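These notes open a run of structures that come right after.
A short reminder: the numbers here are calculations on the coordinates, not readings from a lab. Every value quoted in this text rests on a predicted model; they were computed, and no experiment measured them. Cβ atoms are built from the backbone, for glycine too; each structure is taken alone.
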Structure I
Amino acid sequence: MSSETTPPVADEPAPKTARLDSIDAYRGLVMFLMMAEALRLGAMAKNFPESKVWKFLAEQQSHVEWVGCVVHDMIQPSFSFLVGVALPFSIASRAAKGQSKRQMTLHALWRGLVLVLLGVFLRSVGKPQTNWTFEDTLSQIGLGYPILFWLGWQSRRVQGGALAAILLGYWLLFAAYPAPGTDFDFPAHGVAADWPHHPTGFAAHWDKNSNPAWAFDHWFLNLFPREKAFEYNRGGYATLSFIPTLATMLLGLLAGQALREQRPSWNTVGRLVLAGVVATAAGWGLGAVGACPVVKRIWTPSWTLYSGGLCFLILAGFYTVMDILGWKGWAFPLRVIGMNSIAAYVLAHLVENFITEAFRTHLGSDVFQAFGAPYEPFVRGVGILSILWLILFWMYRRQLFLKV
């Protein structure tokens, strides 16, 4: 593919090292939704129990208990998917700068390690000692990133074979592990006795804290120094989810390669949409027939396909609007966030309390009650989000991008 210097027109693909605005905007939307946890919509729903609007918004900002999907559940798969989408562009850009494959491989290994440890660091904030746990989004990406990078150099056939092997192998792992019997002590494993979300029938192989991923963590996490022995994760999250997360990133890799191919832009959109519809339908179908429930918390193969398909569709929408039709101005606030996603992720986890106290110190203890006490959680969240965006905008204006 030739390295063009002129901007692409609607029917031509972008230069192979070009940064697509749609990718940054999609990533920015994902990070905004994560940062928007500061709005505390759940608290607003409690303050206004008769409001269907606050109730709906609160439901979309909290993960489903087990089977299913809401908007908030799509943050992590979208972030992981976009790591894969960006990889072909990253490889092309580094190659254009003269980096060798060996240099890029060493960087991929370093990046994976840093992401894993950064996730551990963020999970350890406020803890009496290092909290060695690996279910954080960054740790999950880091564990699989070196493998993703290796696959980025392979043929489509190898990539497709790897995707199938991951999904089938992970399904077999759970299917072969004994499902919890009627005498299984769920309360001892962090699951309430009257928990209403247990999968039934064959799908019970993917029940909470009674599956092979939980069993692995019960062994693996206790190899690290801990304040007390690891028994279970309250949310059911597991280290081994990095394996199907790798499949999500691999779906993104395939999407990124499609964006770089010498095809008419509308043809690319059609391929993304077709892939999205097929993957989403396949994931939903596996859950509907009871072969594999759609569970984000343990990243079941059906969830990988279902959420990955939605990611294809969302990416197709952003690509159409921004990179084909050229409507980009509206997404500038999102691009500011998306171009500094690691900084946004870290800031959202570290400075919320600092910003809150700074507001109260300089503007008064009742600064967030300007519209009444019931609106305080939301007003506080708007203030926090505004400061976070201004920090990222300051970094954007000065071309300060936190990269690993």
Structure II
Amino acid sequence: MPRIIQTHCCIVGGGPAGMMLGYLLGRAGIETVVLEKHADFFRDFRGDTVHPSTLQVMDELGLIDGFLKVPHQQLQKMDGQFGDDSIRIADLSRVDVKYPFIAMMPQWDFLNFLRESGKRFACLNVMMNATATDLIRSGDAVVGVTADTPEGPVEIRAGLTIGCDGRHSIVRERAGLEVKEIGAPMDVLWFRAGRRADETENLFARVQTGKMLVTFDRGDYWQCAYVIAKDQFDAVKGRGLDAFHNDVIGMAPVLSAGMADVKSWDDVKLLTVAINRLKRWTLPGLLCIGDAAHAMSPVGGVGVNLAIQDAVATANLLAAKLAAVKQSRGCPSEDELDAVRRRRAFPVRMTQTMQVVVQNKIISVALKLGNQPLRAPLFARLVNAIPWLQGITARFVVIGVRPEHVHSPAQ
């Protein structure tokens, strides 16, 4: 017989949305279990861009001083190279925010920081190595999840179950929630290349005819994203690793030495890009947020930050209602749960629309140009020529549409 755990709220997935929501609900005194299927958070090639909107949330929670002590790099200006055109895409110094930079921090450090910070709340239990396998139902309502752990199967019985388990969400699959696929014309190859102390490069994105490369300075290495046309990874591999090395170095000579770290295709990870969103985020007793509700393209590096915004909105809207039924471990009505979707759907749609425009009007065109000369799009050239526009583009990317602020209760 499986072991049974009773709790008020069960969060499936220990990513940015799940860990932030767990922290916020623990802070509000809500008995909460977070299930994370891995033994630790150490998985590379995930979103590492912590935007000012998230830094503001950390500030509002009183966590910012400790957070900024975690090793990170700060990115303030986004410069690009389109063919022979050098342009500035965005300048965060022109945005009126308390923290006008992107903190480049490995996601495992971010999640570990939230986990350690949350240990002060006795009602918050983060269960590692716990893989959700199915939903538990009572009539039409979801009343928890089953999970596999090293100690055997468990049933987590909960008044509210929240799916934060990413774009391949087992929660939304088992719930049968319908997904609207929007699509993407590209995939991304992630890899890291060694960086010497004397190597500096301000370029953020490089676009050449038929190719695109994004690089992040991570201190002792370069984190790189090589953009390819959809479903073309096998074709890239077919040309051989040396050809791949040459393509990358041809775009970014600063990587000449560091590419020696890419010794085989095992060092190159394929990110299959998808943009989609749920038409319905809820069932009675169930809510999906973050990538489980809306998968984002890597364009703009906004995925982590939208997930955090979802978590803040969820706590703002539901924490007090959960506290009101604390003793009975009851659940808000489905209409009350759906308030999260009503709050967050517009920012999600607007951001995905922006990503689709960039993908279809810039990236896909660049990848298909063949031997035609490449120039930066007119809009990008205007942004480069008119500096105050660089603040507008920066604000849209790093603050976004309808940013959330912490209003949930603290016990």
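Using the calculated result 11.4 for mean count of other Cβ atoms within 10 Å over residues 125-132, pick out the matching structure from I, II. Kindly include the intermediate steps, with their values, before the conclusion.
Values: I: 11.4; II: 19.1.
Considering all the candidates, the number was obtained from I.
Compare FRET efficiency 1/(1 + (r/R0)^6) of positions 61 and 349 (r between Cβ atoms, R0 = 25 Å, to 0.05) across structures I, II and report the one with the greatest value.
Numbers: I: 0.95; II: 0.35.
Between I, II, the highest calculated value is found for I.
helix-only ellipticity at 222 nm (-39500 (n - 2.57) for each DSSP H run of 4 or more, over all residues; to 500) was computed and gave -10000; which structure, I, II, did it come from? Display every interim value, and only then the final one.
Details: I: -19000; II: -10000.
Going label by label, the one that fits is II.
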Query - Which of I, II yields 75 [volume of the Cα convex hull per residue in Å³, for residues 173-220 alone, calculated] - result: I
Query - Comparison of I, II by distance in nm of label points 7 Å out along Cα→Cβ at positions 53 and 301 - largest value held by - result: I
Query raised in the report: Hey, FRET efficiency 1/(1 + (r/R0)^6) of positions 109 and 197 (r between Cβ atoms, R0 = 41 Å, to 0.05) derived from one of I, II reads 0.60; which structure?
Result: I
Report summary line: Value -0.25, -0.82, -1.26 of log10 I(q)/I(0) by the Debye sum over Cα atoms at q = 0.06, 0.11, 0.14 Å⁻¹ was derived from the coordinates of, among I, II, structure II
Query raised in the report: If you work out FRET efficiency 1/(1 + (r/R0)^6) of positions 37 and 293 (r between Cβ atoms, R0 = 25 Å, to 0.05) for I, II, which one comes out largest?
Result: II
Report summary line: Comparing I, II on mean count of other Cβ atoms within 10 Å over residues 189-196, the highest sits with II
